[in-house]
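Just so you know, all these numbers are worked out from the coordinates, no wet-lab data involved. Owing to the predicted nature of the structure, the values given are computational and were not obtained by experimental measurement. Cβ atoms are built from the backbone, for glycine too; each structure is taken alone.
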Structure P
């Protein structure tokens, strides 16, 4: 089976308990959920596996999260990226979107918003409830 035939997602978060819960959610929509806990593993997995989606904790890259997000977008331009974060300031969500995220979901809302965000970004829309009135935005283009 070709890797492009497998619906694969990389989940990058340091918090094992949260990652396990997210893995179970994502398994309903993907054939493979690859869990990583650091920035190096995220880049390596994205390069090797060419997943269709990465769900990435904004705090994964200590002190240079937006720079890391830009680098990930550049190195994997075809991969969709959803950033998850505890930070609920609208400027944080907007900055993540400007740095290359296709979606932004607050960690406190993951149970209800992660899968709608996944559906939106995989269909070519951008998703950030924190950034706009309805959360859905056409993909830039």
Structure Q
């Protein structure tokens, strides 16, 4: 008899780890962009001063939830490309910051995808593919 708890496949574990790393890349990209803007705005400031001012600006912006969640240029591109092959009826893994759970794709339109979890019952969860990582489940070995 199989265990009721399914183990998370290694490719999904790697994707979750890479998702955290991509968020760090997003933050570094935000800092570099802010540094360039501050350096252009404050032409007389030294490069270290403009770097510190840009870092403080990025830290303050990160405290604002909507701004932090909206700025994901690198991780959004990766999320969309990873979830591109998913179609309604496919099995996938929903990678959230606090957990990873198996889901079934019930609908997909543009950048939105609707997934249903065994815990949810009938209703599905509609998410933007740029904000949440949905990894296709591996096909069973034949």
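Kirkwood radius over Cα pairs in Å computed as 14.7: which structure among P, Q? So the calculation was done on P. With Cα Rg over 2.2 N^0.38 Å, for residues 19-58 alone computed over the structures P, Q, the top value is the one for Q, the highest of the group.
Looking at distance in nm of label points 7 Å out along Cα→Cβ at positions 11 and 27 for structures P, Q, the greatest value goes to Q.
For the structures shown (P, Q), mean count of other Cβ atoms within 10 Å over residues 67-74 is largest in P.
Given -15000 as the derived value for helix-only ellipticity at 222 nm (-39500 (n - 2.57) for each DSSP H run of 4 or more, over all residues; to 500), which of the supplied structures P, Q does it correspond to?
Numbers: P: -12000; Q: -15000.
Structure Q accounts for this read-out.
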